[in-house]
1. For which of the structures I, II, III does the calculation of helix-only ellipticity at 222 nm (-39500 (n - 2.57) for each DSSP H run of 4 or more, over all residues; to 500) return -4500?
2. Out of I, II, III, choose the structure whose coordinates give relative contact order in percent (Cα under 8 Å, 6 or more apart) equal to 36 when calculated.
3. For the read-out Cα Rg over 2.2 N^0.38 Å, a value of 1.07 was computed from one structure; give its label from I, II, III.
Structure I
Amino acid sequence: MRLCRIAKFASVVIASILLVWMLSPATIVPPADPAEPIAIYITDHGWHSRLVLPSGNGELIQYAYGDWNYFALNQQDLRNGVAALLVPTQGTLGRRKFRNITELQQIIQQKDYTLLSLEVAQAKVTQLLKLLDERFNRNIETSIENSQTGLTLVQDDQDYTLLHNSNHELVGWLQDLECRIHGFIMWASFQVKHL
């Protein structure tokens with residue numbers, strides 16, 4: 001009887017710890033001393049986040065990842081939502097260009113999104129932009145314009161799954177920029193911790 005109570009208590013403690021961990025924001029730790037530092041941005045849209053990188057000519061390029069039906073085609077019914085969560089589905093890569101930081105900030109304010117900023121090495125940004133542009137252009141024949149998100153989207157070679165969603169993809173991109181990420185990343189809830 002006493003062993004049963006201890007087991008129940010341990011289960012409640014473990015469940016509580018997991019719940020707190022899942023509800024806590026994931027922490028992004030940018031590189032401590034990047035060579036030729038340049039500002040990049042993360043836009044938090046509630047359930048998912050997007051990465052915004054400077055292109056070198058004053059423009060900014062936003063990249064996003066998601067499920068093709070749900071995110072690209074706006075088929076946001078129960079069937080497509082459940083499919084995106086429970087089975088591997090067609091992934092999509094989205095891209096949007098901004099003339100400058102002011103245009104990005106205006107959209108963030110209008111939509112009440114969160115904008116995070118951090119600095120990374122210029123060479124890493126150039127390298128990641130090249131990889132993302134190549135990945136985007138690989139399936140350019142599938143491109144569509146989504147007026148709701150402002151993104152141009154293409155089908156991606158990477159399947160979308162519960163364990164590889166938009167936030168997992170964002171974390172991979174940030175790791176390519178030599179950032180470290182700690183915490184639960186299933187949904188967007190990021191904070192930046194500068195060393």
Structure II
Amino acid sequence: MKELPFTLYVVDDDEALRRSLVMLLFSQGLAVQCFESGEAFLAAVAPAQTGCVILDLRMAGMSGLEVLEQLRQRHSPLVSLFLSGHGDIPTALEAVRLGAHDWVVKPDTQQLLAKLPAAMDAARLRAQALQRWLELTPRERAVARLVGLGQPNKEIARLLDPPCSPRSVETHRANIFAKLRIANDNELGRWLGGNGWLP
């Protein structure tokens with residue numbers, strides 16, 4: 001199984017802060033790509049790119065929350081960690097409610113280093129989930145979503161475009177469980193619900 005590329009991004013319009021974060025993260029043996037705006041970041045990163053993005057909440061142009069919303073609309077698997085000033089804490093909490101992994105009060109680099117491993121672990125788990133999902137055929141993905149919604153084989157066979165036999169659905173279901181390493185319908189429903197960013 002070929003691994004999807006994993007990247008750590010920093011998006012902040014403060015050049016001095018970007019430079020210091022890059023030096024800090026490089027010193028930890030981490031490869032980093034930096035962007036001075038949310039617009040530049042979104043233009044450069046493919047929707048299916050896996051990894052972790054450190055996002056400043058307040059930037060000229062798009063805010064960090066606006067970037068997060070764009071990532072959500074693209075079903076991006078990127079895990080986001082927000083940087084906020086003390087006055088931005090309510091907004092940072094809102095970002096977490098909207099799907100961000102966590103937030104750090106800047107410029108607390110020790111807090112960032114403490115929280116980054118968990119964010120990167122979450123990003124690696126997402127990359128593995130995406131990798132397995134992409135191994136499914138388009139037909140298997142369509143079946144998986146209907147199975148996850150609790151539809152019986154006969155109804156799935158009718159809803160598919162083009163329709164097929166319930167026996168074919170049963171074959172697809174077996175392939176889906178094997179490829180995703182999932183045991184049953186309930187587990188598949190939970191897996192899909194926990195990975196709502198899948199394309």
Structure III
Amino acid sequence: MNQPARLKSEKRPIRYAMLFDLRKCIGCYTCVLACKSENDVPLGVWRSWIKRIEKGRYPAAREFILPIVCNNCDNPVCVTVCPVGSSIKRPDGIVYIDPHRCIGCRYCMAACPYGVRYIHPTRKIAEKCFWCHHRVDTGLDPACVEACPTGAILFGDLNDPDSPIAKAVARNPVQSIKADMGTRPYTFYIGLDRDVVEAKKTEGNE
């Protein structure tokens with residue numbers, strides 16, 4: 001006997017993702033400043049930052065830019081190593097840290113292959129980019145997306161074929177950072193240059 005067809009009223013699960021179109025990014029740091037302001041990120045640490053390198057020789061030199069945020073991975077190793085269960089992956093894919101559980105042990109920082117977590121200098125707990133889930137839950141875009149002056153950042157439900165991010169991913173070849181690590185990152189890039197990925201950090205969390 002055939003299984004009944006899925007009812008149209010049933011909703012497909014949401015899977016949020018972020019996409020940086022590096023063809024549009026001008027490296028203006030507006031996204032970085034918006035993140036710091038929105039999330040009250042202290043001086044000296046970062047939830048997002050921009051790597052940049054120059055390639056070639058004058059007059060043919062060219063700058064390559066790479067905005068960095070948490071990948072909110074589908075297989076987040078930070079969640080599996082946390083001894084107190086403070087790193088949590090939501091059903092929609094966003095990975096966040098419960099500040100009431102975190103003990104600042106740094107296991108998640110050591111395990112993360114992307115170096116996107118930091119210890120808050122006064123609260124002494126781990127923090128990171130969580131795609132502004134407090135905004136997303138009210139129907140708003142993350143602060144960096146809203147602030148970007150060139151529309152280089154897209155955010156939305158990748159499982160919704162009608163969403164702008166799903167359409168952009170379908171139309172363009174996209175890449176992610178360190179996809180070979182098995183973490184299944186959900187931050188994607190158009191026009192990613194591997195040399196800037198491998199370059200030493202020009203800022204960020206040490």
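1. Working: I: -11500; II: -17000; III: -4500.
Label of the originating structure: III.
2. Numbers: I: 36; II: 17; III: 31.
Answer by label: I.
3. Numbers: I: 1.15; II: 1.19; III: 1.07.
The read-out comes from structure III.
Where a number appears in this text, it was derived from the coordinates with a stated rule and is not lab data. Predicted, not measured: the structure shown is a model, and the values here were computed from it.
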